[in-house]
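So, here's a batch of structures to check.
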Structure 1
């Protein structure tokens, strides 16, 4: 699963943003991980983000 995440990270962030410093890379990856978990919808999770899906399934 982690290999799939890193592939998505490279395709959706790294290749598009091309950060010019380590600090920019670190901030960008932090922002992307937040986006990936809280905002990015997945069709397999009934068009919810991962966090929304977990909250609904535990409620």
Structure 2
């Protein structure tokens, strides 16, 4: 069995830092759910402003 221990930041200290490789699953992406990063601006404090793209209903 292979396991990895993550070096988590202090704010995530309540999470268990070890995960087992056997629990990983292949990610099958859905091309429809891919979000374009064009126009996305991330500020220095790692925040961003959400701008609606389309009104669905």
Structure 3
């Protein structure tokens, strides 16, 4: 993922593995939940995925 390297990893000098893990978790949350994607017509991956799941009917 070129975006991950350029938008997160190369911009931060992590002092530990736990800091890197925390930074990557934040980036993935942003990437999937808030960052619009041109290939998805400006939608986020989460919105595309969760809106495509079939609705479950109540019992």
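Since every read-out is calculated from the coordinates, none of them should be taken as a lab result. Given the structure is predicted, the values throughout are model-derived calculations rather than measurements. Cβ atoms are built from the backbone, for glycine too; each structure is taken alone.
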Legend entry - For 50, 30, 15 (Cα extents along the principal axes in Å, calculated) the corresponding structure among 1, 2, 3: 3
Inset, instruction - Could you figure out which one of 1, 2, 3 the value -13500 for helix-only ellipticity at 222 nm (-39500 (n - 2.57) for each DSSP H run of 4 or more, over all residues; to 500) was computed from? - result: 3
Inset, instruction - Taking distance in nm of label points 7 Å out along Cα→Cβ at positions 22 and 46 as the quantity of interest, name the structure among 1, 2, 3 where it is greatest. - result: 1
